[in-house]
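Just so it is clear, none of the values below were taken in a lab; they were calculated from the coordinates. Predicted model, so just to flag it, every value in this text is computed and none were measured. Cβ atoms are built from the backbone, for glycine too; each structure is taken alone.
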Structure I
């Protein structure tokens with residue numbers, strides 16, 4: 001079981017110092033999509049060179065030009081590159097081919113997929129290594145507002161039943177509908193209050209963002225979370 005820190009919210013000039021504080025407690029450092037938009041692949045390149053002991057994930061969220069974009073990410077030093085699970089099969093095949101050439105891996109973000117079970121099987125067959133159950137930032141904001149939950153009627157109910165808005169449910173769907181070539185990952189408001197529940201579900205990768213990045217003591221936060229994974233690492 002691996003701990004991945006997701007860098008979405010810090011300023012670019014804070015990232016290296018933050019990773020310096022936490023790198024000994026995490027297995028993977030993700031350069032989040034907002035930072036890739038801001039810096040291109042410069043931050044991926046810088047972190048991969050400065051912290052070779054951790055894997056760098058480029059959260060490119062590829063939806064087209066799979067081989068080209070994934071290749072550029074791997075050339076910059078990424079070990080894992082993300083694609084959107086809703087992308088066309090040909091796009092994902094291209095990204096997987098780039099990963100195989102580079103000795104890296106592809107992680108599929110399952111945001112927006114209604115039938116998690118069926119798409120997980122397809123993505124595994126396409127060669128995706130990690131399948132990430134993901135409650136998006138926007139969905140997490142809606143879930144925090146009980147009034148907002150009532151405004152989606154049948155659509156929200158269907159998404160809930162199928163697991164779209166619950167990462168733990170998505171994780172169970174991934175695991176029960178794949179044969180082990182693709183491994184489950186999970187992200188979405190994971191912190192010290194729920195980490196034991198997440199660990200008990202046995203994902204391959206646990207992605208944590210704000211609970212580490214926005215902590216007043218990021219190293220302590222990362223170390224505390226690491227302790228909960230210690231027995232299954």
Structure II
């Protein structure tokens with residue numbers, strides 16, 4: 001563990017619009033007998049790296065349910081809650097605002113990715129400790145097409161060997177990611193992942209290949225797949 005211990009920022013304030021009302025809150029929905037966000041906390045806690053978790057929440061009703069579920073889990077981590085914003089970017093900045101005096105590394109993770117493994121967390125964290133910034137990612141399995149701005153016609157077909165899909169956790173020096181998010185926010189820029197904020201201020205981010213399934217729960221069918229993966233891992 002680092003001198004300060006690492007911090008986990010767990011993003012749970014998002015909506016479940018693409019769930020088509022199959023679940024009212026995908027981060028609280030049951031998955032193999034436990035809420036989705038609890039699977040995430042267990043994986044990070046198991047590494048022994050995390051000294052504190054900061055969880056973003058959407059509203060008071062969600063906060064109350066999360067507190068109740070967490071109490072039943074009896075998690076060994078210190079857990080604080082911060083109300084998220086209208087966008088993922090706003091939620092990250094809100095969580096980071098209570099971590100800015102931290103001198104170590106921060107792991108930013110989507111609570112809708114309950115399949116993340118302890119090994120994957122350790123792997124990306126080791127790279128971030130070496131370089132200052134690293135993200136878990138997967139190599140593109142399909143050919144990627146870039147569309148024209150004004151139509152659905154193909155504008156470019158990048159070399160697939162150079163294309164990666166960003167995952168979480170993304171791990172950074174806390175001071176660097178706080179500075180990056182403040183810069184992009186002041187400039188009125190929008191980013192859809194955390195590494196993009198660092199890239200925009202010239203910080204190089206390392207890609208760490210994840211060989212394991214790290215599905216983000218987005219559609220109702222994803223739950224069946226996630227349950228199958230978790231069952232196979234427990235065998």
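Observations
- Label whose coordinates, when mean count of other Cβ atoms within 10 Å over residues 127-134 is calculated, return 18.5 (choices I, II): II
- For the set I, II, ranking by mean count of other Cβ atoms within 10 Å over residues 7-14 places II highest.
- Identity of the structure behind 2.4 (criterion: distance in nm of label points 7 Å out along Cα→Cβ at positions 47 and 183, calculated), options I, II: II
- For distance in nm of label points 7 Å out along Cα→Cβ at positions 119 and 223 computed as 2.9, the structure of I, II it came from: II
- Entry that produces -14000 once helix-only ellipticity at 222 nm (-39500 (n - 2.57) for each DSSP H run of 4 or more, over all residues; to 500) is calculated, selected from I, II: I
- Structure from which 24 was derived, relative contact order in percent (Cα under 8 Å, 6 or more apart), options I, II: II
- In this comparison of I, II, the computed figure 47 for percent of Cα pairs over 23 Å apart, for residues 71-190 alone is attributed to II.
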